[in-house]
1. Given a value of 2.1 for distance in nm of label points 7 Å out along Cα→Cβ at positions 64 and 96, point me to the structure among 1, 2 it was derived from.
2. For which of the structures 1, 2 does the calculation of semi-axes √(5λ) of the Cα gyration tensor in Å return 21, 17, 15?
3. If distance in nm of label points 7 Å out along Cα→Cβ at positions 104 and 128 is computed to be 2.2, which of 1, 2 is the source?
4. Matching task: -12500 is the computed value of helix-only ellipticity at 222 nm (-39500 (n - 2.57) for each DSSP H run of 4 or more, over all residues; to 500). Pick the structure from 1, 2.
Structure 1
C-alpha cells in the first residue's frame, strides 16, 4: 500500500511562532506514520517541519528549488533536486495527499492556490489568507487550524474523505 504523504508548505523567512507551529506539525505527521514532504530548504518552515518529523522518527522528503543537494535541510531522508525554481511548487502540491500551509509569501500562496486548483485538501495553519482568495483558487477543500493538533485532525478528516 502506498504511504500517505502530507506536504507542509511555508517560507524560508518565518517568525518564531510559525517555526514552532511547523516543527510541531512535522512531529505530529511522523507520529501518525505519514511521510512529510516539503520544499527542502535548511531554513524557516521547511527546516523546522523536517526537524520535527525526523526527531519523531518519521520519513522526510525535500523537493528542492535548486539543482544541487547542498541546499537541502540536514533533516531530510530523500532529497530531490529539481532545478525547476518555483516550478517545483506544483511537484510539492501534486505529490501530497493533503497540504498543510504555514504563513509564507508568494511561493506559499501559489502552493495554496495550486492545491485548491488541483483539488488537494489544504489546511491553513496559524494564518488566514481570506476566504475570498481561497474560494477563487479552485474546487479544492480548505480548513483553518489554530494549532498543529487541530491541523492534524483536519488532515485525518480529509484523508477519511479520500478513503485513506
Structure 2
C-alpha cells in the first residue's frame, strides 16, 4: 500500500482547502488569489518575496505556460514553507531551501492524490505524455515525477511488480 509522505499530505490538504480536486482545476492565478499572494509576470528570473505584509511571486514571462506552472510551484514552496532572505543565508542553507522547493514543485504540480486516480498506460513514453498533458508540465518534468512515483511504489510494496502496468527503464 502506498504511504503518503508528510509533504504529500500537506499538499493534498492545501488543494482540498482550495476546493481543488482534479487536474483541470489547477490554476496558478486562482491558487495565488485564494492564498492572498500577488502573482506577476516579469522579465527577470522567477522569485518570491514578502513586502509590506504580503507575499508576491514573480514568474519569468519568457517561459512557456508549463514552465511557468512549474516555477510557480517552486516559488510557492518558498512562500509557504520558508522564511528569511536567501541572499543573507549561508550557501548550504540556501541550497537546502532550493532542494526543498524543487521537491515541493514536483509534488505540487503533479499531486500524488490526483496521480493515483489516473490509469497510466503500460508504455513509459505514453505514461509520461499523459502526465505531461494532464498536469500541464514539461515532458522531462513528467518523466522525473513518474520515476519518483514508481520508485516510491516499489519501495512501499515489498515484491510489488509494476511491470503489469508500466515498464520503466530509467
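We did not get these values from a lab; they are worked out from the coordinates using the rules stated. It should be emphasised that the depicted structure is a prediction, and the values quoted were computed from it without experimental measurement. Cβ atoms are built from the backbone, for glycine too; each structure is taken alone.
1. Values: 1: 2.1; 2: 3.6.
Going through each structure in turn, the value belongs to 1.
2. On the way: 1: 21, 17, 15; 2: 29, 17, 16.
Source structure: 1.
3. Working: 1: 2.2; 2: 2.7.
That value comes from structure 1.
4. Numbers: 1: -12500; 2: -16500.
Structure of origin is 1.
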